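Engineer: What follows is a group of structures, each given as structure tokens.
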Structure P
Amino acid sequence: MSMFRFGYVAGPVIGALWCALMAIVASICVSFATGEGLRPVLLSCLIFGAWLGFVWLPDGGRSRGQRIGWSVGLAVVPALAFWLINPAILGAEGTSTSTIVMAWLLFAVASAWPLEIMLRNLPFGGATRHEFEDAVIRFLTGFGYVFFTAIVAVPFYVMLMTSLKNQSELMQNPLDFTIDLSKGWGLFRSYQELFVDFNFGSYLMTSFYISVITVALTLLFSVPGAYAVARLRFRGQKAFSRSILLIYMVPMIVLALPIYIAFSMTGLRNTIFGIVLIYPVTTIPVALYMLQGYFRGLPAEVEEAGLMDGLNRLQVIWKITLPLALPALASVSLYVFMIAWNEFLLAFMLLDDPSKFTLTRGIASLDSSEIPRQHLMAGAVIATVPIMALFLGLERFMTKGLTAGSVKG
């Protein structure tokens with residue numbers, strides 16, 4: 001049996017790794033909340049976590065006295081580590097005691113409670129494969145939740161808090177992400193200035209109707225194309241079906257120069273029409289690929305019954321296939337809308353007139369030493385929140401549409 005299949009080895013290893021992660025999380029959260037600097041001491045965290053992982057192991061045949069004795073006796077190890085090295089979480093010079101206590105409380109709760117759940121079924125001695133894998137899976141699940149939440153939430157939090165500050169506060173302490181609620185509506189001054197001084201309302205409207213037109217054009221071409229590939233029989237059908245996504249093998253940066261030259265020669269550069277013309281080129285292939293899989297999953301007998309009732313092929317598509325494909329159409333529309341809303345490279349390359357800027361192009365224009373950083377962050381929040389709300393509101397349609405064609409029948 002592998003050495004790690006023994007609880008007294010696996011438990012401390014899982015505990016050490018989890019406590020190191022929680023010390024980092026607690027330091028970041030409390031630092032952002034208070035504006036005071038905290039940092040984890042990883043060696044001390046690992047030692048403390050190994051002890052805690054050992055303490056939380058079930059009895060495994062040990063008496064209550066033996067378990068308490070082992071736990072108390074081994075507590076001297078993290079205590080010595082904190083004394084000889086440093087505590088698991090250390091405050092910078094001038095950090096208040098209340099901030100350090102808050103960090104330690106968060107660290108203790110976030111370490112002990114999840115570890116008790118992770119190690120609940122792991123015995124002190126030799127563990128079965130199921131018991132060992134259950135503990136490891138619980139640890140990896142918790143790690144995944146924390147890690148992916150952090151990489152999404154932390155940048156958004158920094159972006160939001162920075163947008164609510166003024167220039168003097170950012171200059172005084174750029175790493176202070178607390179806000180002064182006594183300002184009231186004055187917190188949103190950067191957002192007001194964006195719309196009044198930087199014409200941000202125009203950028204929003206331009207991005208909105210370009211995205212809507214892109215969705216409409218994409219569906220107009222991809223629906224009949226995907227239906228033809230899924231239902232009709234013609235020479236080269238399989239080759240066409242398999243090669244739909246080949247366009248994504250060529251990076252857009254490689255096509256940037258030819259597109260720029262072609263649009264400059266034809267007078268399409270710096271025009272909304274040119275943007276509307278090129279965006280569907282990037283979205284139609286993925287829409288074709290998504291829709292053909294869904295159309296193949298629809299029962300052909302329903303369409304055949306419509307043909308037998310006297311409907312022609314277009315009527316079958318309009319009256320039978322499209323109503324059945326609404327979940328897929330909703331998911332494709334949402335996906336295409338997000339692509340068009342967030343697209344930057346083509347807009348940056350083709351648009352020079354500020355009156356025609358899309359939202360991403362307008363935000364890029366704020367990235368200047370002459371424009372305060374809070375305005376750039378406010379613009380990023382405005383660009384992110386609508387599409388995030390749209391995605392969260394229609395997520396169930398998108399999930400249903402993406403998976404509905406995966407099983408036929």
Structure Q
Amino acid sequence: MRIGIDARWIFPQISGVGRVTEKLIHHLGEIDPENHYLLFFNDSSLMARYWRRWERYTNLEPVSVPWGIFSPAGQVGMPALIRKMELDIFHSTNYFLPLLLWKTRMVITIHDLIPLKFPHFTPRAKKTRFNWFFRWILLRCSHRADRVITISLHTRNDLITELGLPAEKITVVYNGIDSKYRVLERERVLRFCQEKLGSTSPFILYVGRFDPYKNVAGLILAFDRFRRDRKDDPRLVLAGHPDPRYPETGEIVRSLGLESRVVFLDGVDEDELIYLYNGARILILPSFYEGFGLPPLESMACGTPVIVSDRGSLPEVIGDAGLFVDPDREESITGAIRTLWESDRLRSELREKGFKRAKDFSWEKTARETLEVYESLAGSPAENKPRSWRGKAVSAAGVKL
């Protein structure tokens with residue numbers, strides 16, 4: 001088959017969706033020499049960067065297009081280009097598809113429905129401010145797709161109840177962990193921490209965005225309660241790109257006078273992240289909702305125990321390998337931090353459980369199960385196009401490299 005993957009979801013500042021897209025492409029390149037994959041980029045510098053990593057895979061081919069994901073012109077241009085390239089399947093690794101494309105089978109990955117279910121969790125996001133349009137797009141794209149992939153049973157159930165998707169149309173494919181997430185030699189980790197953080201003293205780590213649903217504000221307040229009157233003077237390290245839409249995190253740190261105890265790290269690359277996981281005493285993700293939650297799994301693979309909230313898919317993903325907290329209760333977060341920080345026995349116990357749990361997830365497994373979805377569509381007709389979309393598509397030029 002000739003399979004197109006929308007790599008435009010990989011952005012310069014890597015996000016969860018971008019990470020999933022990148023890892024899926026890399027491992028399909030490794031495991032599947034039978035099919036040919038065309039990877040659509042609209043950023044030439046990003047395409048060049050990733051192609052240097054993938055050029056050894058003869059089954060992968062980069063394609064440059066002039067349209068962004070949400071470009072109106074792309075809604076015309078992408079279908080024309082996809083037909084010209086005679087793709088059998090087109091896979092968008094997030095919620096948006098070229099809606100004027102028919103006859104080609106399409107796969108869409110939907111990670112979560114946060115803007116629909118909990119609009120107050122993302123108050124300044126465009127998806128929330130234009131909630132009616134986001135719902136319309138989700139309905140059109142999910143019902144047009146021949147198969148919907150989602151990343152947890154929790155999100156699968158949301159798709160059935162919120163969007164009315166038939167269960168048989170949805171396949172759960174869990175995200176994975178790269179083998180590079182592992183325990184590193186302690187001296188190397190301490191040298192990294194000294195250079196990056198200016199200290200080798202133990203710290204609590206958060207990895208992720210600063211949207212309100214991530215509950216970083218609640219984490220900082222809980223950390224402030226925990227660190228009071230302690231002689232070991234712990235630190236909190238927040239690794240994630242600052243979001244100008246949500247400046248509250250920095251404001252809370254300043255209002256509490258925690259500038260010397262809370263470290264913001266922007267632009268951490270993957271290799272540095274592995275060192276941070278190894279150096280942390282605890283990884284915490286106190287979100288109000290997660291469609292999956294990669295950082296806890298990555299942390300467990302590096303031997304660092306985790307605290308997560310009891311919401312969304314986190315209990316499903318973490319199993320019995322972490323401590324769970326109520327994200328609405330600051331004292332719940334503080335208590336879990338204190339318990340895990342002070343108990344060598346519990347940290348050791350969760351460390352061993354974490355290693356075991358992390359082994360259940362790999363990007364190779366993700367790629368193989370995604371390939372099974374593609375193969376299940378081989379030879380089957382594409383979903384019928386709604387009557388209101390009938391018409392002749394205007395041809396558009398794409399630049400193939």
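Bear in mind that the values in this text are calculations on the coordinates, not laboratory data. What you see is a predicted model, and the numbers here were worked out from it, not measured in a lab. Cβ atoms are built from the backbone, for glycine too; each structure is taken alone.
Engineer: log10 I(q)/I(0) by the Debye sum over Cα atoms at q = 0.10, 0.13 Å⁻¹ was computed and gave -0.94, -1.10; which structure, P, Q, did it come from? All intermediate terms of the calculation are to be shown ahead of the outcome.
Structural biologist: Values: P: -0.94, -1.10; Q: -0.69, -1.12.
Structure P accounts for this read-out.
Engineer: Okay, next question. Suppose helix-only ellipticity at 222 nm (-39500 (n - 2.57) for each DSSP H run of 4 or more, over all residues; to 500) works out to -23000; of P, Q, which structure was it derived from?
Structural biologist: Numbers: P: -23000; Q: -13000.
Among P, Q, the structure yielding -23000 for helix-only ellipticity at 222 nm (-39500 (n - 2.57) for each DSSP H run of 4 or more, over all residues; to 500) is P.
Engineer: Also, I was wondering about something else. Out of P, Q, which one gives 20.2 for Kirkwood radius over Cα pairs in Å, for residues 25-224 alone as computed from the coordinates? Provide the component values of the computation, followed by the final result.
Structural biologist: Details: P: 21.5; Q: 20.2.
It traces back to Q.
Engineer: State the single structure among P, Q that was used to calculate P(r) over Cα pairs in 10 Å bins from 0, in percent, for residues 249-304 alone, giving 20, 41, 35, 4. Intermediate results must be reported in sequence, preceding the final value.
Structural biologist: Numbers: P: 19, 35, 21, 15, 10, 0; Q: 20, 41, 35, 4.
That value comes from structure Q.
Engineer: Hey, mean count of other Cβ atoms within 10 Å over residues 41-48 derived from one of P, Q reads 21.0; which structure?
Structural biologist: Numbers: P: 21.0; Q: 15.8.
Considering all the candidates, the number was obtained from P.
Engineer: Right, another one. Going by FRET efficiency 1/(1 + (r/R0)^6) of positions 57 and 289 (r between Cβ atoms, R0 = 35 Å, to 0.05), which of structures P, Q comes out largest? Write out the running numbers ahead of the final one.
Structural biologist: Working: P: 0.10; Q: 0.50.
Sorting by FRET efficiency 1/(1 + (r/R0)^6) of positions 57 and 289 (r between Cβ atoms, R0 = 35 Å, to 0.05) in descending order puts Q first.
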